Structure I
Amino acid sequence: MLTGALLLGLSCLALQGDYAAHDPAVIRAGDWYWLYSTGDGLPMRRSRDLVTWERVGRVFDRLPAWASAAVPGATWLWAPDVSRVGDEYRLYYSVSTFGSNRSCIGLAVNRALDPADPAYRWEDRGLVTESRRGDDHNAIDPNLIIDEQQRHWLAYGSFWTGIKLRRLDAATGLADPAAPDLLSLARRPDAAGAVEAPFIVRRGAFYYLFVSFDLCCQGVDSTYRIMVGRSAQATGPYVDRAGRPMLDGGGTLVLAGAGTRVGPGHNAVLADGDRWWLVHHYYDATDRGRAKLGICPLTFDESGWPAAGDPL
């Protein structure tokens with residue numbers, strides 16, 4: 001499937017084209033992989049082989065009116081998440097300003113991802129959930145997970161008291177008004193709350209909760225690293241390889257910075273046939289700390305724990 005792919009370092013792909021993406025989300029539709037990221041209107045990129053990427057527009061021409069009103073000062077949309085649900089694609093996105101937990105998560109839907117498709121049209125469904133100043137959590141970095149009972153959940157969170165889970169209405173993709181309570185999945189009480197960007201996948205008997213520890217967005221001074229825990233239930237409790245609960249700061253290292261690739265984090269996981277990929281961003285020390293897309297094979301050992309890169 002991968003044409004002309006050259007593996008470097010931890011067997012990460014040597015990407016080409018326009019791949020300066022932050023907070024990536026990726027999905028395969030037909031012959032293309034589609035990637036969405038933080039930026040003005042949520043930039044869109046596509047690739048046929050996961051290696052060579054091209055920019056193909058953006059989701060929104062401007063911030064939705066409700067988002068501008070709800071979060072004054074917001075300019076870009078952050079940290080999208082994309083999934084196929086039935087006959088539509090659901091794209092969750094964050095609205096916030098840096099360092100504030102006055103934040104919202106919105107939802108846009110489309111029946112096609114290719115702008116050349118006659119069915120292509122993004123429809124914004126508006127607010128899904130929010131946090132306000134004084135709340136103990138931050139409503140950014142959404143990720144949709146559908147459990148084995150076909151219940152829909154939205155994982156999200158950044159700093160404060162960590163990663164939360166909220167039940168969704170499967171038909172609309174919006175918050176389920178009959179289930180307003182938030183569940184807690186992970187926090188770092190001894191590290192000033194430095195955990196964010198959840199991504200949950202199911203493999204075998206376990207759900208795996210990937211998160212980013214420490215600091216992003218500092219260029220070459222970023223300290224991001226990708227951690228993981230697992231649970232028999234989507235709702236937790238999640239523990240790391242040593243059995244430490246993620247609610248107590250636990251997490252098993254998946255990928256840390258090395259060489260010129262600094263602060264890898266905010267990952268997505270792409271299951272593509274019999275291969276799994278760890279999609280993330282890092283900061284390129286050879287390019288003034290600019291954020292770049294990274295894609296590494298994701299493998300699982302005999303005990304079912306994931307690691308970045310092909311096995312040695």
Structure II
Amino acid sequence: MFVSLPSRQGAGRMRIWRGLRALGCAALRDGVYLLPETPSHATALAAMADEVAHAGGTADIYRLSGRDARQQAELPALFERGDEYSALLKAAAAAAAGDGKALRALRRDLARIAAIDFFPGEAQRQARAALAALEAASGGEPMARGGAIRRLASADYQGRTWATRKHLWVDRMASAWLIRRFIDRKAAFVWLDNPKKCPKTALGFDFDGAAFTHIGGRVSFEVLAASFGLDADPALVKIAAIVHCLDVGGVPVAEAAGIEAVLAGLRAASEDDDKLLTAAARVFDGLYHHYHYQQEPTNG
């Protein structure tokens with residue numbers, strides 16, 4: 001895309017530059033931006049062209065190919081993300097094991113970079129390996145396992161003891177709320193110092209080796225919802241998107257930052273995990289009712 005903006009449009013120029021950068025565009029030269037040809041990229045560039053026109057500039061979109069095999073092979077190098085992965089690796093090296101906030105930020109950064117890494121290679125592999133090592137050293141966040149999710153009957157899981165790691169955060173808060181609200185209304189919870197010492201009679205969730213934990217690309221909340229047939233509820237699907245975003249990154253959700261701030265405040269103010277769950281449950285109840293009523297038809 002060839003972009004030209006009036007020099008007086010400082011704010012518009014910055015907004016458009018940020019938008020092109022967020023799309024992962026490579027700069028061929030000043031004012032000329034490239035993306036690999038896909039339908040979604042064509043749509044995104046067309047939307048950016050409209051932004052440019054709104055700012056009083058011009059934007060023209062062309063197809064570009066190299067003149068020969070050598071030049072064609074050089075084009076992917078314009079999309080190199082090595083510097084961004086290098087910065088992420090330095091941040092991962094500086095992060096302390098067990099620092100959940102830093103780990104969540106690193107996950108979000110990795111997801112953001114990977115989403116615009118159109119020609120992934122060794123740099124992405126190293127970044128993923130470094131993050132996995134940090135998670136393992138933290139001894140907390142579970143590693144996703146493979147396999148299918150079995151459909152279970154909630155009637156077989158009543159009045160049980162459920163266990164997870166103490167110092168609850170988003171996925172564990174939301175999972176505990178889901179369990180007590182929709183799966184086992186008489187659930188009792190145990191907050192573990194060491195997941196390896198989980199009582200044999202307890203149902204573990206959100207730690208390595210637990211009965212319910214990350215599977216494939218799903219976090220524990222999503223696995224629990226799918227296991228008990230709750231993943232067809234549109235309100236729970238929207239909550240799951242927020243939990244997924246805050247726990248492992250991925251697709252941004254507009255409400256996620258606000259929910260994260262509220263839950264972080266509750267966590268800082270709560271003396272123990274039982275009180276924290278009680279407070280967090282009110283947040284998730286409110287979200288559920290909000291999304292549930294959005295689905296209901298209105299009488300006009």
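Readers should treat all values here as calculations from the given coordinates under stated rules, not as data from a laboratory. All values derive from a computational prediction rather than experimental measurement. Cβ atoms are built from the backbone, for glycine too; each structure is taken alone.
Starting from the value 3.8: which structure in I, II was distance in nm of label points 7 Å out along Cα→Cβ at positions 161 and 217 calculated from? Structure II accounts for this read-out. Out of I, II, which one gives -0.24, -1.07 for log10 I(q)/I(0) by the Debye sum over Cα atoms at q = 0.07, 0.14 Å⁻¹ as computed from the coordinates? Derived from I, not from the others. Source structure of the calculated read-out (helix-only ellipticity at 222 nm (-39500 (n - 2.57) for each DSSP H run of 4 or more, over all residues; to 500), -16000) within I, II: II.
Computing FRET efficiency 1/(1 + (r/R0)^6) of positions 41 and 153 (r between Cβ atoms, R0 = 41 Å, to 0.05) across structures I, II gives 0.95 for structure I. Looking across I, II, the calculation of FRET efficiency 1/(1 + (r/R0)^6) of positions 73 and 281 (r between Cβ atoms, R0 = 30 Å, to 0.05) that yields 0.80 traces back to I.
Taking 0.05 as the value of FRET efficiency 1/(1 + (r/R0)^6) of positions 121 and 241 (r between Cβ atoms, R0 = 25 Å, to 0.05) derived from one of the structures shown (I, II), identify that structure. The value was obtained from structure I. Between structures I, II, the greatest calculated value of FRET efficiency 1/(1 + (r/R0)^6) of positions 113 and 273 (r between Cβ atoms, R0 = 41 Å, to 0.05) is seen in I. From I, II, which structure was mean count of other Cβ atoms within 10 Å over residues 249-256 = 20.9 calculated on? Clearly, the read-out refers to I.
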